[in-house]
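Right after this note come the structures.
Taken together, the values in this text are just the output of simple stated rules run on the coordinates, not laboratory data. Just so you know, these numbers come straight off a predicted model, no measurement behind them. Cβ atoms are built from the backbone, for glycine too; each structure is taken alone.
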Structure 1
Amino acid sequence: MTRRLMLLDTASLYYRAYFGVPDTVRAPDGTPVNAVRGLLDFITRLVQDHHPDDLVACMDADWRPQWRVELIPSYKAHRVAVETETGPDEEATPDTLAPQVPIIEAVLDAVGIARVGVASYEADDVIGTLAGRATGPVDIVTGDRDLYQLVDDARGVRVLYPLKGVGELQITDEAWLREKYAVNASGYVDFALLRGDPSDGLPGVPGIGEKTAAKLLDAYGDLAGIMTAVGDPASRLTPSQRKRLDESRDYVAVAPKVVRVASDVPLPEFDPALPSEPLDPELLDALADRWGLGGALKRLLSTLRN
């Protein structure tokens with residue numbers, strides 16, 4: 001029987017929960033638990049609406065892997081600071097969020113929801129590996145556009161991008177990508193690295209934005225075809241495009257490995273099946289009492305039983 005797999009970009013979701021749920025949501029001892037409660041409600045709603053058979057909470061064991069930094073030193077470099085001047089940042093963890101992450105992990109483990117992170121890899125890489133191995137349809141829940149590269153209509157892989165909580169999701173398939181960016185999922189990595197992404201410290205090729213990147217890929221097929229055209233005087237590249245691409249050869253040579261999510265992460269053995277009953281009910285009761293999670297956990301457990 002074909003099983004539907006749901007992969008959560010967990011940090012992306014608990015950051016959204018943290019900023020979407022008031023920090024007045026607190027445990028009996030006054031500790032903020034807004035991210036914990038919000039994430040549990042997110043998972044409940046996702047299971048109710050999309051009915052996955054298997055679900056994996058994918059974790060960032062390393063949000064800035066050294067192997068990516070060695071290729072592009074600017075990769076997420078600006079996120080190393082604890083505070084930024086531009087607002088909340090996913091890796092610049094707010095003081096009242098960091099203590100909630102171990103609670104989230106303990107609660108997921110006690111419920112019996114698979115939680116997977118692998119040293120030297122980001123959650124994106126775990127998601128890419130699991131999506132590649134899946135034999136049935138896959139729903140990837142993330143607020144990270146980088147994962148659009150995994151969309152595959154033929155294999156039933158789509159991205160559910162939260163627009164408002166998780167009750168309103170953008171269903172990202174190949175038709176949506178073509179309409180939005182004028183590229184196919186298979187070309188999204190080339191498109192993304194040409195365009196660049198300041199939030200990830202990826203410079204892109206100067207002067208090439210989304211529209212130009214899409215036009216170049218349409219004209220020359222892929223990144224290799226574009227770079228071949230740089231050296232071809234008969235190609236229709238403008239002089240400025242030719243110059244900027246030529247000056248960006250070093251970046252273009254390494255960027256695909258940085259932007260492309262890994263598909264060969266050495267995953268541990270685990271059971272992705274959604275539980276119908278908590279794995280450790282006594283521990284879960286203790287966590288519910290300590291952190292004031294009774295209502296959220298009741299809703300989640302009721303949904304899992306149904």
Structure 2
Amino acid sequence: MTTQQHRIDTGFGAGSTTSDVLRGIDLSGRLAIVTGGSSGLGLETTRALAAAGAVVVVPARPRAAAQEEVRGIDGVEVDELELTDLESVRAFAERFLSSGRGIDLMINNAGIMACPETRVGPGWEAQFATNHLGHFALVNRLWPAMARGGARVVSVSSNGHQLSDIRWDDVHFRHGYDKWQAYGQAKTANALFALHLDSLGRDAGVRAFSVHPGAISTRLGRHMSAEELAELTAMIDAGPTNSGWKTPEQGAATQVWAATSPLLAGRGGVYCEDCDIAEPAAHDTRLGSGVQVWATDPQRAARLWRLSAELTGVDAFSR
């Protein structure tokens with residue numbers, strides 16, 4: 001099977017920052033939505049896009065705390081959104097669509113990692129619901145504005161996808177919860193979502209990408225004990241294909257690059273890392289460089305789309 005998963009020699013790398021990848025790029029008149037854009041890599045992304053001239057909408061919960069985090073950044077708007085609540089997703093999308101504005105950049109950045117077994121909504125596993133299903137519903141509800149803007153959509157995945165394919169027989173871990181396998185499944189879902197969205201949206205000028213930001217110390221690890229964090233750090237440090245730890249500015253660079261780079265014109269559906277398209281990973285790679293075959297399979301991507309539409313009751317492309 002042929003693959004588009006090959007580096008294109010962008011001139012950037014693991015040490016590149018958001019400032020590096022945006023040098024010479026003017027985003028004046030462009031509108032971006034960044035979920036989770038008030039903390040961690042999302043906040044760095046918000047700062048970078050706003051500094052390049054974009055209007056950045058940050059949907060977050062709680063709204064007041066998010067407003068405080070982005071205070072002083074010109075061109076940023078904050079609205080209320082809880083990704084695990086489909087009614088909240090619908091309400092945010094309706095408020096945005098009523099403004100009549102198009103979306104140029106959509107960055108699905110919000111997420112959780114390795115949390116204790118948690119059920120949300122109708123009993124959904126929280127990592128799959130937050131990282132994937134909420135964003136699936138949000139993008140489908142915002143589709144008219146994205147099609148109007150010919151948007152680029154960036155789905156923030158992770159090399160954590162290497163920990164698990166989709167568990168088709170038990171996506172919500174009703175039998176034997178494993179927080180790392182659940183995280184891996186959610187990150188695989190992020191990549192497959194971008195792959196299928198790209199195939200559906202390209203005729204409207206909408207292209208989609210998934211990205212691995214790299215290893216960065218943020219609040220994403222807040223559910224882990226000190227011992228678990230030390231074990232994970234040791235695993236990452238020992239990985240022969242890892243590019244090392246990044247600063248938040250370096251970690252946000254790949255999603256900003258994927259959202260804005262002219263080098264990706266005419267491309268889409270690929271998984272990116274270190275500000276370039278990633279190569280295929282060796283089958284036994286865990287938390288290393290490259291993308292596993294299960295995260296780039298169009299048939300899996302189409303199957304996940306159908307499942308997600310069934311679960312959320314939302315599909316902008318249904319006939």
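Check the numbers for distance in nm of label points 7 Å out along Cα→Cβ at positions 41 and 257 across 1, 2 and tell me which is largest. Don't skip to the end; give the middle numbers.
On the way: 1: 4.4; 2: 1.3.
Largest calculated value belongs to 1.
Which structure, out of 1, 2, was distance in nm of label points 7 Å out along Cα→Cβ at positions 57 and 73 calculated from, if the result is 3.8?
On the way: 1: 3.8; 2: 1.6.
Comparing all candidates, it corresponds to 1.
Upon calculation of helix-only ellipticity at 222 nm (-39500 (n - 2.57) for each DSSP H run of 4 or more, over all residues; to 500) from the atomic coordinates, which of the structures 1, 2 produces -13000?
Values: 1: -13000; 2: -10500.
The value was obtained from structure 1.
If Rg and Dmax of the Cα atoms in Å is computed to be 20.9, 72, which of 1, 2 is the source?
Considering all the candidates, the number was obtained from 1.
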Value 3.5, calculated as distance in nm of label points 7 Å out along Cα→Cβ at positions 33 and 137, assigned to which of 1, 2: 1
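For the read-out mean count of other Cβ atoms within 10 Å over residues 49-56, a value of 22.2 was computed from one structure; give its label from 1, 2. Let's see the in-between values first.
On the way: 1: 17.6; 2: 22.2.
Only one of 1, 2 returns 22.2 for mean count of other Cβ atoms within 10 Å over residues 49-56, namely 2.
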